[in-house]
Structure P
Amino acid sequence: MQVSTLPAGADLKAGERPLGAAPAVLWVKEGAPLRVRASAPGFLPCDRDIACGSAPDIQIELARASRFRVDLGTPVDVHPLASGGVLFIGARDGVLYRLDLQSGARLDAHATGSLSGIAAPPLAHAGLVLLALGEGEVRAVERDTLAVRWCRPHGATLAGPPVLAGGRLLVATVDGRIFDMDAATGEERLVAGVAGPLRFAPAILGKTVAAGATNGSVIAVCQDDGRPLFATPERAHPIIGLAAAAGLIVAADDGGTLLGLDPGSGGVLWERETGQAAAAPPAACGELIVFAAGRTAFVLDARSGAVRLAAEVGAWIAGTPALAGGRLYVGDHAGTLSVFDLADGALLYRHQMGSRIRATPLVLQEGVLLISERGAVALLDA
């Protein structure tokens, strides 16, 4: 029988007898099962008993080694912030947790008092950590002490995570208001009030601020004076997110369709249908767009909409995948992280977290940071 491994090429041994690198062909005697150990750098060794009459093709899957794994004991929906050797994790219980990035040890915490929780990934600016709460408040705490520097309520739930650009914080509310805030002081001004409820975060390209509406339209205004720039026609599906890449604004709807829009006119330059429902916004990575619909993660060329990679996993994808170092990192509802090679689409390895992964994987120099919905935090070897 042939034995392969995930990751490919792991070393195989039967007791102390080396069998070489996988894949390898093994001969097993009837009544004498063979215990095979697979090992690879950065992974935990895995033993498998192989008996005569087993399937002709056997794959041994190794778990990625973790630098640490801790349990916060509270659900987490958004990815963390890594800054100054510290992890900042915003949880559904309204608490901002600080963990040591090397060990996972809990340092301290800031209780916001929010009943709706921390609704967006924390952002870093000039020694501050910026938080968006479920009730619509935006708050800044000092990175080193967690003391509150400023807070600004908005009287309505935010449409999505604030967007930080050039020291300015762009905030959209579900009732159609777009604010421009000074990230250092919290001073803000109303840029515009637009028609129709907004959904998910705005995108900014130059001085164009675009937001997606529940009626499927993308509405853009000028950041300086709030004058309308364009509003695209209504669509059958609500817009769930926007990204700015390669000089375009890319919009996605919950029907799984992506649009490449001209930032000046809103004209559709390309359209890509995935044929699957989507729940998470697209993300820009250089001139590429990362998006997930159904059980498939996509990497597209932002200029043309051409698909560079379509990688299918075993369960629904509720969060935005991450793209870094030529690898695509995809978390799913089964709690599995799947890692693919961007060049050829090969599955490199998987890692199980035990409960669904909604937060985007965070790829750091120290490793890959994962958070499950139930609050398990793991830093995998790079």
Structure Q
Amino acid sequence: MKALIIEDQGDSRDIIQFGLQMFGFEVHTAENGLYGMIEIYQYEPDVVLLELNLPFTDGFAVLRQIKKDLRSAMIPVMIITSSGEPILQHEAFAAGAADYLIKPVDLEIFGARARVMADRYQLAKGRQADIRAASLLQKKFLTSIPQLLDAFRNSKITPELFNQPATDISGDFFYPKPIRHKNAVGFFFADTCGHGLAAGLISMRILSGIETVDSPSQHPSELLHFINSDLVGILPPGTFVAALYCIFHENHVILSNAGQPAPIIIRENNATLIEQYGNPLAISENVTFDDFTIPLKSGDKFILYTDGLIEATNPEDQDYGLQRLLNLCSAGGDHSAKKLTQTILEDLRLFCAGKPFDDDLSLAIFTAS
């Protein structure tokens, strides 16, 4: 465990350091805020003990800088000062302080509290490392653009895809599956209920199912039935997966929908909704999934999207909406898939007016040649 004391009074530094060492801390010290910030980035402490009355830069400025910088924002900061004025305590907690102690402090109580905070910080760092690792795995196996392009390399279909997670690990994912039938390509497109590690684990379970079973060349519903049977009874109550599986052939696409928004096809600058729906995966084993065939002509665009797009809201809590997306697709039907994707995303951001997306966002456009 590592602790950093930012304190200008030598006697106070020595007392605080002694208390921390009683609880097994390795301790560094800094006599002002400037040196303290340097130590934070070089030493990477598990807890910071901060005096408010510092020379040059006061403790509040140091606290705000610690919490502003992503490199240090998670580090717990304990204020140790001689002033117990409520207004100072309120300001400290509002700025992100984890604790506020008034000198003189009881060394055993203070040391124990510092140890608890450092332990929690180390656990949080471990969770963050796990999430980053899971995010990298997901990007490699479940949202890999290079893998997608490679799968369609010999196809007459050109994919363009955008994926933006709401958190480190996306509940949305996609996975292409080459099929040994005249350059046919399968494409699994899904939105797992929720985000984070739980969504990542579910998506990896689905991936194992997709890889295990031989993909049908004509009936995508067969794959959905297989995955649904595997998930029923495994996922927590209320958890489901909205999915759609397509099989692209040279002049048509066969799709089966399990809870995803209806696809859109653009032909001759006219965007049409393909109203083919189905129940989400993992809700019940006694469900059926239908197959639906859509002819594709040269220049047609086949569009898939998750509900994070059409349910994104502006500051007035109005939904972006399906009709706005359809109108935009018709108006930009002669654009390239890349340009159309950019146009949709720019319009979405303009509509949301700076309000953050609270759901994952995925958009896939397939162009027939």
Structure R
Amino acid sequence: MDAYIGGIVGLVANADAVSIGQGNGSAVVNEGDITVNGDFLYIGGDIGAIIRSSGIAVSAENSGNITASGSDAVGGIIGGILSSCTGEVVLKNSINSGNIESYGDAGGVICLVGTNATISGSKNTGNVIAGRNNEKARNAGGIVGNASGASLTIKDCVNGSGESDGGNITATGRVGGIIGGILPATITIENTSNYGDIFGSYRVGGIAGQAGIVSATFTNCHNYGDFSNDPGEGFSSISEGVRYGGLLGVTGGGVVTISKSSSEGTISITKDVTGNDAHRAGGLIGTVSTTCTISNTDSSMTLEETDIAVSFGGAISAVWADGNVTFDTCAINGEKFIGAVNSTANVVYNGNCTLNGFPYSES
């Protein structure tokens, strides 16, 4: 049985053309903490979930802390927008400043997006923790935890502030400064920034953790957060190598386009894997096995010195089989532009690409 909890509304169901918190430009506001012990699927600081509805528009704020010891999906504003919705759900000018800790997945603004949606002008400054004491890897994002089977646009959004310690994200699954997992979906992310530090040990990106079987476009996206593969106590051991990317952790299937974007910060690898897999990190993308075009995009991310084996590329750690990557006018720092390129992959350098300030044109 599904169960929903929200600081304002637990469940919005069978609604048509409804505006929540947008009258006279004002947002609905929750300031109370939410603590849940038990199996609830969707919990939101303002709205638990939206189902079987069409034409929903939301503007909301939450400053209450949310702690859920047995829930699957927790969001600072909305727990989940489910696939049973028709038409587009619009969330704009929404702010979460409450800290979130979920046994399952978590998103600073929305945890799960399963239908067409647009999120604009929104911000998260709360710290997000997903999956502590959970044997399964869980996903988390500063704005959205997961998007699946949806057409999603995220624009003019920010995670963290650069002025305080808020917006940090901790999880062991797909983790992103803006969105954790995109599986599968069509997504456009533009004019977004992540300032939060990320503590993750699987698929991690400053903007998105993993994009699989998608059409994804990233424009004017920037990461300023640091990465660490030590999430702390209560999280499972690392059996696979991490895939870190300054903008995108892993992409596989579909088409990815990145333009006018950048990444900076440090990557810290202090925990080794228990299996045979290797750690991989890239200043822009961890690993690529799809068609990817990167233009007018820079990275100055650095890997901290470590005794643990890490394959690092200033732009990409590895381009696997079926990878088809084109760079155009990109400035990259690092010992290598790309750590490794599969013999069946294709990499092209156009325009004025540079490595450590010097012209670069060879794979």
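When log10 I(q)/I(0) by the Debye sum over Cα atoms at q = 0.06 Å⁻¹ is calculated, the result is -0.27; to which of the structures P, Q, R does this value belong? Computed on structure P.
Which structure, out of P, Q, R, was mean count of other Cβ atoms within 10 Å over residues 89-96 derived from, given a value of 21.9?
On the way: P: 21.9; Q: 14.8; R: 24.8.
It must be structure P, since only it matches.
Out of P, Q, R, which has the highest value for distance in nm of label points 7 Å out along Cα→Cβ at positions 65 and 297? Write out the running numbers ahead of the final one.
On the way: P: 2.3; Q: 6.6; R: 3.7.
That would be structure Q.
Computing distance in nm of label points 7 Å out along Cα→Cβ at positions 97 and 265 for each of P, Q, R, which one ends up highest? Please list the in-between numbers first.
Working: P: 5.1; Q: 6.5; R: 2.2.
Structure Q comes out on top.
A value of 0.92 for Rg/Rh (Cα atoms, Kirkwood Rh), for residues 41-208 alone, calculated from one of P, Q, R, originates in structure R.
Using distance in nm of label points 7 Å out along Cα→Cβ at positions 129 and 161 for the comparison, can you identify which of P, Q, R gives the largest number?
Numbers: P: 1.5; Q: 3.1; R: 2.1.
By distance in nm of label points 7 Å out along Cα→Cβ at positions 129 and 161, the leading structure of P, Q, R is Q.
When distance in nm of label points 7 Å out along Cα→Cβ at positions 81 and 225 is compared over structures P, Q, R, which one is greatest?
Numbers: P: 3.4; Q: 6.9; R: 2.0.
Comparing P, Q, R by distance in nm of label points 7 Å out along Cα→Cβ at positions 81 and 225, the maximum is at Q.
FYI, it's all coordinate maths here, none of it is from the lab. Since we're looking at a predicted model, the values are computed, not measured. Cβ atoms are built from the backbone, for glycine too; each structure is taken alone.
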